[in-house]
Structure I
């Protein structure tokens with residue numbers, strides 16, 4: 001009897017220990033929607049909670065798309081435009097097209113999907129390893145469905161493709177920044193999207209075909225201390241605290257739908273606790289306006305009415321699926337920021 005009691009108690013103790021350890025590992029960051037992330041003071045942040053806003057209810061947002069026109073964003077959010085554009089003086093690109101054999105130029109209008117997120121990190125800024133996010137193995141953990149390969153400056157599209165010349169960095173070549181990682185990423189669209197795209201391409205006569213995969217090139221780097229614009233970033237985050245580190249991921253070439261993307265993670269010392277860090281993460285994705293305007297051609301075909309690009313991009317279509325890009329921008333961005341927060345916290 002004594003042996004049975006000992007075994008039973010040992011099993012209960014082991015189970016409790018396993019459950020507590022498993023629970024600690026299983027606890028992930030959760031998303032809490034707020035009107036304005038930068039209005040949330042560090043003292044109001046909760047552990048394992050990401051305050052999040054994608055500005056879909058912003059006064060500048062187009063109700064029909066949930067996005068902000070680039071021109072409005074540039075005018076009304078100049079600090080965001082400075083740090084979240086492809087480069088600070090970026091403007092909507094001038095594109096050359098051939099119409100009935102005659103070359104014409106027009107301005108490629110853009111709409112912006114802009115996200116702000118903020119969360120606490122339970123360790124001092126000096127112990128946060130941002131450099132791990134410039135490694136392929138870390139990127140694959142963030143989203144295993146996207147495959148990456150390294151590229152050189154000579155392989156960066158804006159340098160070699162005249163059609164992408166408008167996305168060249170004015171002061172240097174992409175992929176030449178010190179300690180940067182440059183990659184080409186490929187993501188096969190998931191779920192019902194490929195079937196819908198094949199049908200749409202069959203109905204399309206002579207126009208540019210929609211691809212069944214997203215392919216994009218990105219430069220990732222931790223900014224050297226001498227390059228950090230501390231005064232400007234403090235304005236961007238609206239947090240008066242020393243900037244300890246900055247991670248920058250810039251998508252400078254995309255095969256369709258978008259012109260560019262930018263992720264900026266700013267780490268600042270917690271004003272009241274030197275052993276904690278405040279992370280503010282921004283994402284800006286520039287969607288081509290003419291993609292959003294492709295509505296009537298889909299509405300007129302019954303099986304494609306749910307493939308309207310604006311609906312698919314914003315995750316409001318029956319064609320959306322999964323947790324990556326095919327889920328639509330809102331779910332994809334939330335999942336990506338949650339994964340980044342989990343990795344930083346580890």
Structure II
């Protein structure tokens with residue numbers, strides 16, 4: 001059997017270890033992907049620390065995968081070797097539960113996630129079901145495409161379904177791994193983009209990425225600053241602070257909506273009376289399907305949106321993971337495998 005390099009977690013909380021494995025073979029309805037790049041996402045913590053219910057070990061993490069189809073299993077007709085493909089958070093669905101029956105595959109009660117449900121992209125090769133595949137445009141490199149398959153789709157999909165129209169005020173709360181993409185997507189969609197971050201150090205970058213206004217949450221009252229701009233139709237919260245989200249809520253205009261994509265253990269405190277009087281709302285948004293990933297990649301290629309990345313070889317995955325976790329990276333970390 002042909003051997004490959006992979007990085008696995010042997011037990012909950014265990015280290016990321018470089019190992020040698022046999023190259024897997026695709027089964028019916030699956031393809032073998034030669035991984036060219038894999039983004040490191042904060043959600044990889046679920047695998048590393050064993051936080052996902054029913055997670056089996058050892059497990060290879062990674063759900064921001066860009067590569068080339070090496071081989072196709074039986075019954076695969078729409079995809080063929082040599083095609084560039086990506087796999088994101090949506091790694092397959094059951095097709096039988098109530099959300100699936102209604103076509104809402106990302107809410108599948110048995111949703112499969114690469115790097116959690118099966119071995120992911122911290123490896124030279126991996127297998128994935130065909131329903132998880134997205135085509136990668138020629139204009140995007142592998143390392144550019146990889147982060148768009150989770151951080152990208154999450155912000156793009158939330159914004160395009162937000163209800164905001166061209167010219168309306170859309171605020172991006174947090175200019176990090178998600179937020180720096182959110183600013184770009186919002187600007188290309190024609191919104192009046194407001195970037196919100198702590199301190200002045202990210203103002204120049206935020207405006208370069210497409211923000212028309214910048215709010216320093218350390219020096220300004222975020223809600224008051226947003227209302228001075230007419231009130232936000234949408235606040236896309238990419239931060240991991242429930243307190244920061246709560247502080248921005250007063251800046252929602254009529255029919256304004258706070259969309260949560262950043263995960264915080266702190267609750268969001270809603271000011272009830274203003275919410276009633278302005279018909280405000282709070283909504284969560286969970287990534288999207290492989291078709292949504294394909295839309296994200298196509299839109300990014302068309303409009304010149306690119307993630308800001310730091311590259312590491314597969315052999316330094318443990319170091320790359322720690323850099324992502326520390327928050328020191330600007331802004332996404334990507335493993336190059338071939």
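A value of 20.1, 66 for Rg and Dmax of the Cα atoms in Å, calculated from one of I, II, originates in structure II. Once distance in nm of label points 7 Å out along Cα→Cβ at positions 179 and 307 is computed for every structure in I, II, the highest value turns out to be that of I.
When mean count of other Cβ atoms within 10 Å over residues 83-90 is compared over structures I, II, which one is greatest? Comparing I, II by mean count of other Cβ atoms within 10 Å over residues 83-90, the maximum is at II. Given that percent of Cα pairs over 12 Å apart, for residues 187-226 alone, derived from a single structure, equals 68, which label among I, II identifies that structure? Here the read-out was taken from I.
Give the label, chosen from I, II, of the structure having the highest value of FRET efficiency 1/(1 + (r/R0)^6) of positions 59 and 283 (r between Cβ atoms, R0 = 25 Å, to 0.05). Result for FRET efficiency 1/(1 + (r/R0)^6) of positions 59 and 283 (r between Cβ atoms, R0 = 25 Å, to 0.05) over I, II: largest is I. Here P(r) over Cα pairs in 10 Å bins from 0, in percent, for residues 115-298 alone was derived from just one of the structures I, II, and that gives 8, 30, 31, 20, 8, 2, 0; the source is I.
Read the figures in this text as sums done on the coordinates, not as results from a lab. This structure is a prediction, so every number in the text was calculated from the model and none was measured. Cβ atoms are built from the backbone, for glycine too; each structure is taken alone.
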